[in-house]
Structure P
Amino acid sequence: MTDCIFCKIAGGEIPAKEVARTDGAVAFHDLNPQAPVHLLVVPLTHLENAAATDSDEGARAMAAVMRLSVQVARQLGLEGTGYRLVLNIGKQGGQSVGHLHVHVMGGRQMTWPPG
């Protein structure tokens, strides 16, 4: 997708403060952090959101994103204290960029309900 900001970040066209990259996903710091640690993990291939993962390609993309999410949480020391993984789907779900992404948030006590 040519106008997708996350596709451009994944493709290296737009710089981001990357934490990790695999052959299927990239993790980088959120520009508007809502927690002391707030990363975004996106697949390298474009999928609109988690609702678009009901295919073999989508399942592989979701697996790559979730695996990297857990790896970067561990890498940043969140595993012992806990962290939150968030997937937003659609406008009312809070999705602001139409590209599958997971928010990895930690470094403080998370509250419920989230908002």
Structure Q
Amino acid sequence: MIAGLWTEVCVAMPALQAQGEGYDVYVVTDASGGVSAEAHAMAVQRMMQAGIKPITWLAVLCEWQRDWARQQTVGELATILAEHGGGSGVAIGWEWQLLAAGTKKSQPAQRG
């Protein structure tokens, strides 16, 4: 996976080189940027024409996690999503609240 500043140079050139050497290359498009929106888009199109696969940071994060059963990293994943995931962060926060509510046992109110 490759990301960087100036998609049309710092990302495209090493990605095309790696692709030419037989590597399976992914470019994290929303973690890269060009000198303009058009330059970024054209560089992504050029890389796609060469067989390089575009991917987003959220997809990378979720692929690294793979599934919710990997408990050793799920807390960190949820934190990243909550802080940077936009709608996905809101959704994970809501899910965590539901899961937490489902694990608490109801206790009768105590009288003073």
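Where a number appears in this text, it was derived from the coordinates with a stated rule and is not lab data. Owing to the predicted nature of the structure, the values given are computational and were not obtained by experimental measurement. Cβ atoms are built from the backbone, for glycine too; each structure is taken alone.
Tabulated values for the structure
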read-out	value
Comparison of P, Q by mean count of other Cβ atoms within 10 Å over residues 36-43 - largest value held by	P
Origin of the derived value 30 (relative contact order in percent (Cα under 8 Å, 6 or more apart); candidates P, Q)	P
With helix-only ellipticity at 222 nm (-39500 (n - 2.57) for each DSSP H run of 4 or more, over all residues; to 500) derived as -17500, matching label from P, Q	Q
Structure with the greatest value (metric distance in nm of label points 7 Å out along Cα→Cβ at positions 44 and 92, set P, Q)	P
Entry that produces 12.6 once mean count of other Cβ atoms within 10 Å over residues 12-19 is calculated, selected from P, Q	P
Parent structure of the calculated result 2.2, given that distance in nm of label points 7 Å out along Cα→Cβ at positions 4 and 20 is the read-out and P, Q the choices	P
Kirkwood radius over Cα pairs in Å - highest-scoring structure of P, Q	Q
